[in-house]
Structure 1
Amino acid sequence: MRRLDLERLLELPVREGVHLVEASAGSGKTWNLSALFLRLVLEGLPVERILVVTFTNAATEELRGRVRERLRACLRRLESGPAKNDGEEDELVARLAARHGGDPQAPLRLRAALAGMDEAAIHTIHAFCRRVLQEHAFATRVELDAEILEDEAEPLRRVARDWWRARAAELPERLFAALAAGGGGWDGPDALLAELAPYLEREIEVRVPDPRGLDALLAELEGLAREAAGLAAGEDLERLVETVAGRVVRQGPFRDEAWKERALWAAEGFLEGTAAWPRALTAAAVAAHLKKRPRAEMPDSPLLALGDRILACQEALPGAFLREALEGLRARWAAWRRERGLLTQHDLLERVREALDGEGGAALARRLAERWPVAMVDEFQDTDPVQYAVFERLAQAGQAQVLIGDPKQAIYAFRGADIHAYLAARRAVPPERRLSLPWNWRSSPAAVAAVNAIFGAHDNPFALAERIEFEP
C-alpha cells in the first residue's frame with residue numbers, strides 16, 4: 001500500500017474514481033482532509049459541491065474549523081506573501097499558494113469559500129441523509145410531514161415494557177432461571193432492551209442452536225421436568241450428589257466443596273420450577289471429570305443421563321428467548337413509529353438506501369453525484385452495510401470519493417458498524433488507489449515502539465480470515 005506523503009497528496013487525482021486511505025491513530029486524518037478540501041477549492045470546486053461525511057457532530061465542527069484555518073492561511077499567503085515566522089504556516093499551504101499564485105481567481109475562490117463555510121456540506125452520515133430526504137422528498141417518497149425522532153431512549157423503553165407485559169410476564173419462572181444460569185440477566189424490560197437495542201433496526205441474521213421456537217422448547221423442558229420428578233421419587237438426590245462427589249476430581253463444576261450444596265439446591269429447585277438443573281448432575285460433566293483410578297466408575301443413575309437432555313434444552317432457551325424478543329420488539333417499534341409518522345436516525349439511512357435501490361434510484365444517484373462530485377468519508381471503518389450501499393451507489397453514478405478509515409479502530413459493532421462492510425469496500429478499490437498514513441504524530445516514540453512490538457510479533461494480529469495488515 002502506497003504512503004500518502006505530501007507529494008502524493010498534491011498530485012492525487014482526487015476527482016477521479018474512489019481512493020481508500022488507511023490512517024492509523026494520530027496519523028493526521030483531519031490534516032489531510034482539510035488539505036484535500038483546500039486543494040479542491042483552489043482547483044475551482046465551490047465548497048457547497050464538496051461533501052464531507054464524519055462520524056460525530058463534534059468531528060464535523062472540528063473539521064469545519066480546520067478547513068477555515070487552512071483557507072485563511074492560504075489566502076494570507078496569496079495576498080501578503082510568506083509569513084515572517086515560517087512556523088506559522090505549513091508546507092502544504094506554501095506549495096499550493098505557489099502553485100496558484102499566478103491565478104487571479106484563486107483569492108476570489110478562497111474568499112467565496114470562507115463566506116460559504118456555514119453552508120458547506122460537512123455532515124454526519126445521518127445529517128447528510130436527512131438533507132437528501134428533505135431536498136428530494138418526491139424522489140425518496142418520504143412523507144412530507146414526517147418528523148425526526150431526536151431522542152429514542154424513552155419511546156424505546158415504553159415499547160420494551162409493553163412487550164414485556166404482553167409476553168414475558170406470562171412466561172414460567174423456569175425460563176428465567178435457565179436464562180440466569182446461561183449468563184443472560186434479562187430479568188426485566190430494561191435489561192432486555194440494553195441487550196437488543198443496537199439490533200432493532202439492523203439487518204442481521206439471528207442464529208440459534210435449536211431452530212424450534214420458545215414455546216416448543218418450554219414444553220419440552222416441562223416434559224423433562226416431569227420425567228425428572230418421577231425418577232427423583234425413586235432416587236435420593238442427596239445420595240446421588242455424594243456418590244458423584246466421591247468419583248470426580250475438583251475441577252469444572254466440582255471445583256470447590258460448596259458445589260454439593262449448590263447442586264442439591266438447584267436440582268430440588270428445578271423439580272419445583274424455580275431453578276435450572278445443575279451442570280454438575282449431568283452424565284457429560286461427571287464423565288469429563290472422573291478420577292483416573294479403577295474404582296472411579298460412572299455412577300449408574302438415570303437422572304444423570306436425563307440431566308444431559310435437560311441441560312441441552314436449557315442452553316437452547318436464551319437464544320430462542322432473544323430471537324422472539326427481538327422480533328417482537330422490532331414489530332412494536334416499527335408500528336409505534338409508523339403510527340406517529342416518525343423517523344429514527346437509522347430510518348434516514350434506510351430511506352435513502354431504498355430510494356437509491358428502487359425505481360428512479362439511478363437518476364437520483366446521478367443528481368446527487370452532480371450536486372457533490374467529490375465526497376470524503378471519514379472514520380469509514382465504522383460504516384455499516386446500509387451506509388456502504390449508499391456511497392457505493394453514488395460512486396457508481398460517477399461521484400469521486402476518498403474513503404478514510406482504520407480497520408484497527410473498528411470498535412462500534414454495538415452500534416451496527418460492520419468491519420466486513422469496510423473490507424468489502426477495500427476489495428472494490430483497485431490496489432493502486434489504496435494509500436496509507438503510517439506516521440503517528442500524536443504519541444511518544446516509546447509508545448509507538450511498544451505497539452509495533454506487540455502487534456508486529458503476530459502474523460495475523462486481528463484474527464480475521466481476511467487479514468488486516470499491521471504496518472509499523
Structure 2
Amino acid sequence: MRVTVLGAGLAGLSAAVELAGRGVDTVVMEKESCSGGLASTVRRDDFCYDLGPHRFHTLNPELLSFIEDLPGINLLELERVSRIRLLDRYFSYPLSMGNVLSTMPLRQGASMMFSYIGEKVRGLVAKREQDSFEGWVLSRFGRGLYNLYLAPYNRKLWGMEPSALSADWASQRITVPSLGGLVRETLFPSREKVRSLVSSFHYPEGGIGEIAGALEKKLASLGGRVLHSTEPSEIKKTESGWKITHQAGEFFCSSIVNTIPVPDYVALLGELLPPEVHRASRNLKFRALVFLSVLLDRNVPHKDHWIYTSEDRYLFNRLSITRNFHSEIPSQVVFEFSCQPGDTIWNMTGEELLASTVPGAEHLGLFSAHAVKGFDLSRVSHAYPVYDLSYRESASVVLDALDGVEGSVTCGRQGLFRYNNMDHSIEMGLIAAKEVAGEATVREHFSWNENTWADG
C-alpha cells in the first residue's frame with residue numbers, strides 16, 4: 001500500500017507520520033521548497049521569522065505528548081500578551097467589552113454602554129437577522145463597539161463589508177458577555193489575570209517552523225519522504241488507485257490524503273467530479289497575506305507577542321515581535337497585510353511597504369527609521385478561508401462529493417475550508433491517517449459546532 005499526501009503543512013505531515021508509523025509506504029508532495037505551510041519559519045540571510053504569530057496550545061494531553069516526543073523539539077511555555085491599538089490606547093485581546101468600557105474615556109464608554117443596553121432592549125421587541133457577521137455582532141454588542149472596532153477591523157482583514165460575512169466567523173471567534181458580568185467587570189474590574197484556554201501557550205525554540213521540521217525528521221526515520229518543489233498537474237483514477245502527474249513525471253499510489261486548498265484539489269480531480277461540484281468549489285475563496293519582516297538594531301520596548309490595528313492610519317492589520325517569543329531570534333517586527341493576489345498591496349515592493357509602515361511603527365513606539373537594518377518579504381496566497389454568506393452551502397456540496405470519492409481523504413485548514421488552529425490541523429492529520437485505514441473519519445470525529453474552534 002502506498003499513500004500520497006498532498007501538502008507538507010502540519011496536517012499533511014502529521015498524517016504522513018501516522019501512516020508511516022503503521023508501516024505504510026508514504027510520500028508527501030509539497031510545491032514549496034520547504035515544509036510547514038503557514039506554520040513555517042522563514043530563514044533568509046540574517047532573517048528568522050514566522051509567517052505571522054503562532055502559538056501551540058491544546059487540551060488534549062496525547063496531542064501535546066505527540067509534539068513533545070518529536071526529535072529535537074523543545075517547547076517553551078509563554079504567557080500570552082496581545083493587545084488591540086485603538087484611539088491611541090491599548091485594549092486587551094481577546095476583546096473584552098468590560099475592558100473596552102473601563103479603558104475608554106468616560107463619555108465614549110457611557111455611550112457604548114447605552115448602545116449595548118439599548119440593543120438588548122431592542123432584542124426583546126424585534127430580533128436582528130443572525131446570518132451575517134454584522135447582524136450577529138450588533139445583536140450582542142450594540143452599534144458602539146461594532147462601529148468602533150469590530151466592523152473596521154474585519155473590513156480591513158477580509159476586504160469586504162461585514163454584512164457580507166457569515167455569522168460563523170463571529171460565533172467561532174468572539175466571546176459574548178452577559179449583561180450582569182459586563183456591569184461587574186466595568187464597575188469592579190478584577191486585578192487578577194483570568195486564565196483562559198489561550199492565556200498561555202507553547203512555542204518551540206527556534207521558531208514555529210521547528211514543529212514541521214521535527215515532523216519531517218520523524219517521517220524520514222519511519223521510511224517516509226517529502227518531495228519538495230513538486231506540484232501535481234493532474235490526478236486520475238486507475239484500477240488500482242491513483243495516477244498523479246507532476247512536472248517530473250508520474251506517481252502511482254493506492255490512496256491520497258489531501259491538505260492543499262480544496263478548490264485546487266477539485267480542479268486536479270477534473271471529470272471525476274460533476275460540474276456542480278466544480279461550480280461550488282470556485283465559490284470558495286481564500287484571503288492572502290503579505291508579511292514584511294523589519295530587522296532592527298535594537299530590541300522593541302513592547303512586551304506584546306502581537307498587536308492588532310484596525311484604523312486606516314495603519315496599512316497593516318497585525319504585527320508580531322519576534323524576540324517576545326524567543327530571545328535568541330534576531331530582533332524583528334513582522335507586519336501582516338491582508339490582501340488578494342494581484343491587488344495593490346500584493347504587488348507592492350518591499351521598499352514601498354516599508355515606507356508605508358515606518359510612520360505607523362513610529363506612532364506605536366516600536367522603532368524609528370534609523371533603527372532599521374533591513375527587511376524581508378513573504379507572500380501567502382491561500383492564508384484564510386473566507387466565510388462569506390454562501391460559503392457553508394458551497395463547502396457542503398464540495399466536501400460531501402469528496403466524501404464519496406474512494407481512496408481519497410481531505411483535511412486541514414485548506415483541505416476542509418475551515419479556519420482551525422494548529423492543534424486541530426495536527427489532530428486532523430492523525431485522524432485522516434486512521435480514515436485511510438478505515439478506522440475513523442475526519443468530518444465525523446470533529447464536532448462542527450461554533451464552540452469547537454473558538455479560541456479567542
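Every number in this text was worked out from the coordinates using simple rules, so none of it is lab data. Keep in mind the model is a prediction, meaning the values are calculated, not measured. Cβ atoms are built from the backbone, for glycine too; each structure is taken alone.
Before moving on, here are some points about what is shown:
- Comparison of 1, 2 - label where distance in nm of label points 7 Å out along Cα→Cβ at positions 136 and 336 is highest: 1
- Ranked by Kirkwood radius over Cα pairs in Å, structures 1, 2 are led by 1, which has the greatest value.
- For the structures shown (1, 2), distance in nm of label points 7 Å out along Cα→Cβ at positions 64 and 376 is largest in 2.
- Looking at relative contact order in percent (Cα under 8 Å, 6 or more apart) for structures 1, 2, the greatest value goes to 1.
- Read-out helix-only ellipticity at 222 nm (-39500 (n - 2.57) for each DSSP H run of 4 or more, over all residues; to 500), computed value -10500, structure in 1, 2: 2
- For 3.4 (mean projected area of the Cα convex hull in nm², for residues 32-79 alone, calculated) the corresponding structure among 1, 2: 1
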